[in-house]
1. Using the calculated result 31 for relative contact order in percent (Cα under 8 Å, 6 or more apart), pick out the matching structure from P, Q.
2. For Rg/Rh (Cα atoms, Kirkwood Rh), which structure out of P, Q has the highest calculated value?
3. So mean count of other Cβ atoms within 10 Å over residues 22-29, computed for just one structure, reads 19.6; which one of P, Q is that?
4. Have a look at P, Q and say which one yields -10000 for helix-only ellipticity at 222 nm (-39500 (n - 2.57) for each DSSP H run of 4 or more, over all residues; to 500), as calculated.
5. P, Q: which one has distance in nm of label points 7 Å out along Cα→Cβ at positions 6 and 102, as calculated, at 3.9?
Structure P
Amino acid sequence: MPLEIERKFLVKNEDFKNEFYKKTAIKQGYLNSDKSRTVRIRITDEAAFLTVKGKSNKTGTTRFEWEKEIDKAEGEELLLLCENTIIDKTRFYVKNEHHIFEVDEFYGDNQGLIVAEIELISAHESFKKPTWLGEEVTGKEKYYNSRLNKNPFKNW
């Protein structure tokens, strides 16, 4: 079973923008955002993806994840069937030693929120924390994209 192991952090400032090597625009919506499973459609600059994620473990670091690239035109059609709000963000990729941080800057109803994620080999793997990394929010459901869809940052 494919597992995703990641930790999530708030971002203190925009210094990461001096370090990124790549960025991409992302629009994503949820066909299903139940806590036990989510089904997401994601459209990037280059491609579209259908992703199924399972429920996170108690710490919020690990969960089942299955993803498949789909035809971009089909992804655009599926995005029209999604629940409520479409998440709109730019993802910045920042190398940090042998890891990569994915930093998401949100727009629309989530404007002002910037979150960084790092994928790990194990939940206890150590990594260097950049100076722009803030409070850890791993496992805090309100920061899940599937929750931002229902309760956007502007309402907090």
Structure Q
Amino acid sequence: MAQTDAIFENVFQQNQASDENPHSLRVSIDTKAKVKIGNLSRGGKARTLEPKKADDHDTHWQSVLVPFGILNTHSEQLSIYMGQSAETSDFIVDCLTAWWKDNQLDYPDISEWVIDLDGGAATRSDRTQFIKRMVELSKAIDVKIRLIYYPPYHSKYNPI
């Protein structure tokens, strides 16, 4: 499809420009499948003499964790944050904020942060809460933030 190809070409050009700019940091972000926490059997096997007892039915769990990953595309450093909220715009921006606070000293010369992402429910460009929070983050850390979206239904190409 011509439209998808044009989006991929733009993604490639923007990522290449970021990678060639010593004042630009490119990361890739995404949430992964939620993980139910509890005494669940998960269909696995125990490597002990006496197998561990699991609940008879996997219908009750203590909580659900949402894994959120941030991949530094330059160093291939992966950071994973776990939250107990739903996958929301606020959760994602809170994770990005925490990541920046933990890593900003490693990037003293960065003036631009390029973020590769797909158009998931919480990060779509028409999500006003997500865009509002990203603008607030950009102002708070005094770094320009550019969001680079992969084409719809092509999230598997997002480096993370």
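Read-outs throughout are calculated quantities, based only on the coordinates presented, and are distinct from any laboratory measurement. None of these values were measured; they are calculated from a predicted model. Cβ atoms are built from the backbone, for glycine too; each structure is taken alone.
1. On the way: P: 31; Q: 27.
This figure was derived from P.
2. Working: P: 0.94; Q: 1.07.
Greatest value across P, Q: structure Q.
3. On the way: P: 16.8; Q: 19.6.
This value belongs to structure Q.
4. This figure was derived from Q.
5. On the way: P: 0.4; Q: 3.9.
This value belongs to structure Q.
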